[in-house]
1. Kindly point out which one of 1, 2 the value -9000 was derived from, the read-out being helix-only ellipticity at 222 nm (-39500 (n - 2.57) for each DSSP H run of 4 or more, over all residues; to 500).
2. Of the structures 1, 2, report the one carrying the highest value of distance in nm of label points 7 Å out along Cα→Cβ at positions 4 and 28.
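Since every read-out is calculated from the coordinates, none of them should be taken as a lab result. Computed from a predicted model, the values in this text were never measured in an experiment. Cβ atoms are built from the backbone, for glycine too; each structure is taken alone.
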Structure 1
Amino acid sequence: MPEISRFFGIVIRMFFDDHNPPHFHAEYGGESALIDIRTLSVFSGRLPPRVTGFVIEWATLHREELLADWERAKVRQDLEKIPPLE
């Protein structure tokens with residue numbers, strides 16, 4: 001599962017040829033969550049509230065890039081790295 005970004009100890013990954021809805025995986029401190037790119041809601045797993053806030057803020061800034069990586073992942077193309085939250 002390729003890593004597409006990392007910030008504040010949070011790792012953002014995306015699987016190749018993953019199931020719908022378009023989403024990414026966020027991992028932090030042994031916990032993980034799946035976040036829907038279109039709605040920016042957590043639909044599986046959990047993260048601490050502050051971490052969830054950082055992830056949603058980052059995803060809001062990079063939604064188009066996330067959707068582009070989702071399309072690449074569906075056809076097993078290399079994913080683009082996305083800048084971290086600063």
Structure 2
Amino acid sequence: MDETRLEDKLSELLKEFGDATDLQASKLAKLAEQAKANQKQIESNANRQQDLLDYLRVCIKYQAFDLEATRRENDYLRKLLEEDNR
């Protein structure tokens with residue numbers, strides 16, 4: 001095999017591998033974009049869930065406070081009724 005033919009074959013092979021590498025690179029780039037988009041969506045969902053949990057905590061604390069206030073008020077009103085009955 002002469003030198004020019006060998007160089008031609010090598011050039012051909014490089015082009016073929018280059019195209020394959022470009023395809024793989026584009027696939028990898030596409031996968032990387034999808035992974036980045038998925039990560040942003042997961043972070044967004046996690047932040048939303050955290051906000052909802054914080055709101056739920058505040059609601060529960062308010063309900064506990066309201067329950068205690070209602071109990072104190074009921075005790076006070078029962079004492080008033082007992083005093084009126086005497």
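1. Source structure: 1.
2. 2
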